[in-house]
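Following this line, the structures themselves.
Throughout, read-outs are computed from the coordinates displayed, never taken from laboratory work. Note that the structure is predicted; figures quoted are calculated from it, not measured. Cβ atoms are built from the backbone, for glycine too; each structure is taken alone.
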Structure I
Amino acid sequence: MDWKSRRIEAILEQALVEDKATSDITTAITIEPGLRASATIVAKQDCTISGLGCIPRFLEIFAQLDKRDSGRYEVISHPEIFEGVRVKTGQAIAVIRHNARVILGCERVILNLMQRMSGISTMTRQYVDAIAGTNTRILDTRKTIPGLRILDKYAVRCGGGENHRLDLSDGILIKNNHISLGGGIEKVLKRAHELRKPGQTIDIEVRSFAELETALDHGAESLLVDNMTPADVKKAVGIVRGRGLTIPIEASGGILLENIRKYALAGVDYISVGALTHSAVAVDLSMKITAEIY
């Protein structure tokens, strides 16, 4: 993750502007301008950490917005603490040493972002662990918070998952509505083969064995089997492999932590889980701030 990219900077800056972090009236009237402090971010539950890179960037962007010289900052973490690591309740994640006013101004946005990202990473890790020992990999979807997709998908990777398409330009995926509006599987696949750019793989969603057979007959190069039971997914995999095809097969729809292993054991290459980003619960992190004494 390039935390210094213009795209990420815009997201972080907007978070600070939204909270009016440089206009914190409570801090301005209660805290001396030159006071330095030490802030420790602590995990209040077992979780998988993501978003550590936002800490120094928030401090740097705050300085750009504030324009006042607040002194140097330092962000310290133990060598064993890094993106994607599992931490225990009560474990210190990072220590920030900086001007107290700046820390207080950035406290909430740092925690908000890290809590959400770590929530996604933690849920992803649970799904990855649930299919351990199989050859199946966990994918995310485009069901992300608008404007935060790049961070949501990064958090999935920190949890051990992989990214599906980043956006609509990132690969051909023919879904049910395309098939319905485009005149059926045969017709949309024909158009896809004729109009795709070199190197683009044609992936298509199927919801029945009849659709599966039709897709295979007309040149599908990757399959998304949607809303099938584990038994039906296993049968679908058998049909594809029985034709001697090694094309990727992905399962999606109605897949939960409780049943995901059954889908993995059905032999699919990928399982996509929208819940990783649309239903992840933020983890509980806190920031303990104390004045530095010289």
Structure II
Amino acid sequence: MTEANTQTQWVLTLSCIDGPGIVHAISGAVVAAGGNIEESQQFASHDTGRFFMRLQVSAVSQPETFNARFESALAPVTERYHMTWRLDWVGRPVRTLLLGSTATHCVNDLLYRQRGGQLPIEVPLILSNHETMRDLADFYSVPFEHLAIKSPEDKAAFERRVLEVVEQEEIELVVLARYMQILSPELCEALAGMAINIHHSFLPGFKGANPYRQAHGRGVKLIGATSHFVTTDLDEGPIIEQDVVRVDHSYSPTELMQLGQDEEARVLRRAVGWFAENRVLLDGDRTIIFK
């Protein structure tokens, strides 16, 4: 195959006010740019009146050539429907900053999946307020930085460093992989739509230390995890993924915690993967997930 005929794979996501003719117009723009639609998913939200779409497109051309042609063909469509849209390469690793504290299960799972080619992310740094992650970072050959938080001034310095890394490393996604600090409203706003958190499913019922022991004492029958976008409303951002597993009286607090951590790792991995694959679109306070 010659260089001029290299096949490229693209993913297009878009949203706009719902109305007639959108799918036809988008399809026409893809064809006019020389693309072939291989996968198409769409959803019209009756609650917000918005239309959402995700397309995977192949094109026999150089990436720069198709990108330019597609932007030209799409311009009148986006203007007509006042669209918000994004065009990306399929499988491109997303630049991801991991924030951690002492629990390593989520960071370990993300790095393991990334190394195995199962998760399209690239991690230039793990930033933590504890040293616990250092050995794990060394094992995966990922740069690690520790900034202790023992005062409000330390927390402000940590958050300034987060923003510096986001800018310097061209970060597209920040993952709070069991990072046990509450982000300031200013940082939440700066990372709006690009920061994902994970927590156990007991909130708001069992807060604070030892939630699994609290759950054991109350005889819970379901444990699980929730992954969501970070907002100024603590643990109440748009939900990306949730899952649960049934338990009974025979489980000890330690066994409940082990199951819970497994769920946290799985749920966070799916949320990060869907985000990296451009499958997550925001619809107000909720998400549209094109799986």
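From which structure (I, II) was relative contact order in percent (Cα under 8 Å, 6 or more apart) calculated, if the value obtained is 15?
Details: I: 24; II: 15.
This value belongs to structure II.
Tell me which structure, out of I, II, gives -0.40, -0.70, -0.93, -1.06 once log10 I(q)/I(0) by the Debye sum over Cα atoms at q = 0.13, 0.18, 0.23, 0.27 Å⁻¹, for residues 213-276 alone is calculated. Intermediate results must be reported in sequence, preceding the final value.
Values: I: -0.32, -0.59, -0.92, -1.21; II: -0.40, -0.70, -0.93, -1.06.
That value comes from structure II.
Name the one structure among I, II that distance in nm of label points 7 Å out along Cα→Cβ at positions 37 and 173 of 4.2 was derived from.
I
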Any idea which of I, II comes out highest on mean count of other Cβ atoms within 10 Å over residues 45-52? I
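I, II: which one has distance in nm of label points 7 Å out along Cα→Cβ at positions 77 and 125, as calculated, at 3.9?
Numbers: I: 1.2; II: 3.9.
Working through the options, I get structure II.
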Who wins on FRET efficiency 1/(1 + (r/R0)^6) of positions 13 and 237 (r between Cβ atoms, R0 = 25 Å, to 0.05) among I, II, i.e. which is largest? II
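As an exercise: Kirkwood radius over Cα pairs in Å, for residues 117-164 alone, calculated from one structure in I, II, equals 10.7. Which structure is it? Walk me through the numbers before you get to the answer.
Working: I: 10.7; II: 11.9.
Corresponding structure: I.
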Any idea which of I, II comes out highest on mean count of other Cβ atoms within 10 Å over residues 69-76? II
